[in-house]
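Engineer: In structure tokens below, several structures.
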Structure 1
């Protein structure tokens, strides 16, 4: 049985990946912090081994016990209060380098780094400067290991779906639309004039699955852009989400768009070039309308 190690296992993406690879029959080990809340894992807490990433001996023991076929690094820090730039550096650069150091001694490990569209070289650092800079630096450092093992980069566009953090805009909007009442008739946003490539979480997970199953044919040092290859104005996404809640009988506050709330240096357009993934036989299968339908249904069923 192949062993796969997933960092950030208690997070949005990590928890979805952990469940999927566990269901596929992998020997899954999840990496988490001592203080991590495991609510997203549910019954899978009993199905996988979980280790604490803030205990150095845990990583050493993991690689000494038996081989690790693949590492998927999803753990990250965005640098939001109360976390500092040092926390960002620790989670986004130092941790993956420690993992790569251990894995490189095995020679045949696949290391998958999770990246973000914010880190594309053509974009400014913007309002999440420390986070973006750490993501860029991480990938440059990991490429130093491409001779010892296969290292690949998964650069994600705007991912949405059930179990996301309420600090993310789509998940936050779900909460606002569900909790609003007649005393709070509007939710005020920025102009939402940016264009994004929205991709449902299940399609992201299937992209990771395809890369893991294609390990033998991958080029070390390769980046895969993960999205649908199509863009939508954020304002349109907000309105579609509101419409879906209304169709489900939830008539919460209406969105109001205010350009005075726009942040300077905002990325106005980002879209994935999915040709590299398509060459492996992967294509996204969840349409935006279906993805929104699935998300709203999960939210209303309390499965957020």
Structure 2
């Protein structure tokens, strides 16, 4: 590169903030989904079916007059998790019997007399205190399909996290620049000014994005020339350089260098209503550029 001073636009703080926020969001989703898959939903199942066991114990105790021996024998045959397909936390067996507090006739009969009129089953509050669970009534259980969904969502979040990190790292190593002869795109494309045939600036003012359409240097315009033969290259002022006054509006300076060295077709906004709206904004005296971030 030679001649005029090189204008180089590096990735902006706006880009790093957005890309970092996306990576953080997908990272949080990854952790939450995997936690629900591995621990959260299985634990909720354990709480739910344990509560159901306390409900069942209350109903059974009310069925008839039990002897201590009869109640303890009945309790010993009752399982907390009747369905072998229930997803449970590691270390919790599907063969788990009712908790000892339900099998102890003296303790349970006393609790029924004292707590039988409450909204929750007898001894549930004290049992959950010992287990460090909430004593609130569990609303539902989660079937294997629902639990497995969390794994799939976690994998999806992990993939999106890797994609976000990939683009963050790739973009951080790139820049767009111009010298006196050409535009150098972030992707490595070199577009000499004399090969640019058309520039689309319809999104430049609102989004800081423009497109250059260039032809090979050996290209000779003819009546049969097709626009599809032109190569399209992006100028992205929001990701690279941006438009902050205190930084010298680097993206605008780069783009103006391109325009000064351009002779060809310029695609601009043609919507009359949009043009009128922009005129009203200018007349209002705000003078605020929507690209300022």
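Engineer: Taking log10 I(q)/I(0) by the Debye sum over Cα atoms at q = 0.12, 0.16 Å⁻¹ from the coordinates of each of 1, 2, which one would give -0.81, -1.43? Please report the intermediate quantities before stating the final value.
Structural biologist: Working: 1: -0.81, -1.43; 2: -0.87, -1.21.
Comparing all candidates, it corresponds to 1.
Engineer: Right, something else. Out of 1, 2, which structure matches -14500 when helix-only ellipticity at 222 nm (-39500 (n - 2.57) for each DSSP H run of 4 or more, over all residues; to 500) is calculated? Write out the running numbers ahead of the final one.
Structural biologist: Numbers: 1: -10500; 2: -14500.
For helix-only ellipticity at 222 nm (-39500 (n - 2.57) for each DSSP H run of 4 or more, over all residues; to 500), the value -14500 is produced by structure 2.
Engineer: For relative contact order in percent (Cα under 8 Å, 6 or more apart), the calculated result is 17, so let me know which of 1, 2 that is.
Structural biologist: 1
Engineer: Quick check: 19.1 is what I get for mean count of other Cβ atoms within 10 Å over residues 86-93, calculated from one of 1, 2. Which structure matches?
Structural biologist: Structure 1 accounts for this read-out.
Engineer: Let me ask another. If FRET efficiency 1/(1 + (r/R0)^6) of positions 14 and 62 (r between Cβ atoms, R0 = 41 Å, to 0.05) is computed to be 1.00, which of 1, 2 is the source?
Structural biologist: It traces back to 1.
Engineer: Given that distance in nm of label points 7 Å out along Cα→Cβ at positions 70 and 214, derived from a single structure, equals 1.1, which label among 1, 2 identifies that structure?
Structural biologist: It must be structure 1, since only it matches.
Engineer: Further question on the same structure: If you work out FRET efficiency 1/(1 + (r/R0)^6) of positions 6 and 94 (r between Cβ atoms, R0 = 30 Å, to 0.05) for 1, 2, which one comes out largest? Numbers along the way, then the final one.
Structural biologist: Working: 1: 0.95; 2: 0.00.
Comparing 1, 2, the top value of FRET efficiency 1/(1 + (r/R0)^6) of positions 6 and 94 (r between Cβ atoms, R0 = 30 Å, to 0.05) belongs to 1.
Engineer: The value 0.75 for FRET efficiency 1/(1 + (r/R0)^6) of positions 150 and 198 (r between Cβ atoms, R0 = 35 Å, to 0.05) was derived from one model only; which of 1, 2 is it?
Structural biologist: Values: 1: 0.75; 2: 0.10.
Source structure: 1.
No value in this document is a laboratory result; all are computed from the given coordinates. Because the structure is a prediction, the values reported are computed rather than measured. Cβ atoms are built from the backbone, for glycine too; each structure is taken alone.
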